[in-house]
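Next up: some structures, all given as structure tokens.
Just so it is clear, none of the values below were taken in a lab; they were calculated from the coordinates. Note that the structure is a prediction, hence the values are computed from the model and not measured. Cβ atoms are built from the backbone, for glycine too; each structure is taken alone.
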Structure 1
Amino acid sequence: MPEEKKVSRIEDEIQQTTWRNELSKTGINLIYTGIWLKSIHSTFFKKFGLTHPQHNILRILRGQKQHPVNVNQIKERMVDKSSNVSRITEKLQRKKLIVCTPSALDKRAVDIVITQKGLELLARVDAEVHEINNLLAHLEPSELVVLNLLLDKVRNPK
């Protein structure tokens with residue numbers, strides 16, 4: 001008889017046996033799971049000398065196909081809206097992964113594009129990104145669809 005894998009439940013993870021109600025338990029479970037995923041992502045990106053927000057910015061810039069964007073346009077598309085895009089772009093520029101030049105249209109803004117070095121780093125990340133994508137591979141495709149619908153619904157209460 002095949003051995004059944006024990007599912008690690010939120011109760012086991014934080015050693016709490018009772019909950020005020022299912023709503024409270026679900027909120028804690030979402031936060032705990034989000035932090036768990038973020039931790040795994042951080043460890044993965046550290047291998048490439050990146051943080052998750054830095055990777056996010058590089059992906060946004062790669063998608064621009066060498067068309068420059070400014071800090072505000074990047075911030076609108078960030079996964080973590082609280083990221084300090086100006087500070088992160090400075091770090092990426094020091095690593096020579098992006099180039100920032102004064103905007104010809106708006107003297108207060110800078111145009112940002114990804115460098116070849118940045119594209120090459122993203123290609124290396126892409127070659128190994130299955131490591132973090134596989135965290136959800138045990139879910140059935142139909143479960144992934146439902147999970148995405150539920151997560152969207154969590155963020156859109158009305």
Structure 2
Amino acid sequence: MTKAGAERLRAELERLKSVERPRIIAAIAEARAHGDLSENAEYHAAREQQSFLEGRIKELESGLSHAEIIDVSRLNPGGRVVFGATVELEDENGGDGIVYQIVGDLEADIKHGRIAVSSPIARALIGKSEGDSFEFDAPGGKRCYDIVGVRYDA
């Protein structure tokens with residue numbers, strides 16, 4: 001796991017424990033005050049939220065306790081793509097350029113350009129260097145990219 005990813009996950013864990021958990025407990029107590037629980041949709045929805053929340057808390061606690069933290073800024077792999085690298089790609093078929101950082105599975109977030117090291121594109125990227133081309137099997141078929149840049153910033 002990257003150092004920045006671990007910090008983001010610790011912040012999420014703290015927010016879940018200190019803000020979300022008390023909010024859901026209050027919602028359960030309020031719904032319980034409405035009477036009959038067997039037909040109380042608010043109560044059942046709050047209990048379901050609590051179940052999801054507790055599952056996420058356990059997932060984060062377990063992931064953080066077993067994680068090996070890697071400071072990406074201290075890496076020096078000689079321009080090769082490794083775990084933690086930020087890679088700038090350009091589609092060989094004239095598509096737009098994209099930037100991804102290769103991170104651990106728990107910290108992956110495609111909306112923010114962080115892809116899991118176990119994803120097909122990350123597995124195809126590992127070991128390549130700036131200027132290389134590569135091909136990988138995407139859900140929509142084979143995709144070809146050129147590696148425009150590789151950097152190792154946090």
Structure 3
Amino acid sequence: MAFLIALHILAAVVWVGGMFFAYVVLRPSVGPLEPEARLALWQRVFGRFFPWVWLSIVTLLASGYAMLFLYFGGFAGAGGSVHLMQAMGIVMMLLFAHLYFVPWRRFSGAVEGKHFPEAVKHLNQIRRIVATNLVLGLVTIIVGASGRFW
């Protein structure tokens with residue numbers, strides 16, 4: 001059980017911590033860059049971060065459901081906080097899948113094609129989704145850390 005919890009927490013930290021860094025630290029720091037340099041930087045950053053998000057998602061699902069069935073005996077044995085954490089996590093995963101397959105692909109193609117105004121439009125979509133997922137992720141961490149005390 002300790003191993004599954006450790007994996008679960010590490011995956012959440014990688015994903016949510018990466019979003020926090022990107023949104024709160026990197027985003028304001030790259031603002032002064034010229035648009036072409038800023039967009040190319042975001043393309044490189046996302047290109048390196050998104051595989052880690054996919055790995056985090058797989059790890060969260062595998063460890064979460066393993067704990068659910070091995071420790072709680074299934075859905076009926078889990079408390080409300082576990083169900084809430086699961087629901088928020090699934091929403092986050094769906095938002096990320098949309099981000100990855102729609103605005104990220106369009107953004108990356110626009111940067112490669114040097115269609116910078118279009119790339120900015122897609123980057124703004126990505127920013128909004130990341131902001132939403134960051135809030136959901138932080139709340140999910142709070143639920144996961146405090147839920148057993150409710």
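Laid out as a table, the results:
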quantity	calculated
If distance in nm of label points 7 Å out along Cα→Cβ at positions 61 and 93 is computed and equals 4.7, the structure in 1, 2, 3	2
Source structure (of 1, 2, 3) for FRET efficiency 1/(1 + (r/R0)^6) of positions 13 and 109 (r between Cβ atoms, R0 = 35 Å, to 0.05), computed value 0.20	1
Value 1.5, calculated as distance in nm of label points 7 Å out along Cα→Cβ at positions 21 and 53, assigned to which of 1, 2, 3	3
For helix-only ellipticity at 222 nm (-39500 (n - 2.57) for each DSSP H run of 4 or more, over all residues; to 500) computed as -17500, the structure of 1, 2, 3 it came from	1
Mean projected area of the Cα convex hull in nm² from the coordinates reads 13.8; which among 1, 2, 3	1
Structure (1, 2, 3) behind the derived value 18 of relative contact order in percent (Cα under 8 Å, 6 or more apart)	1
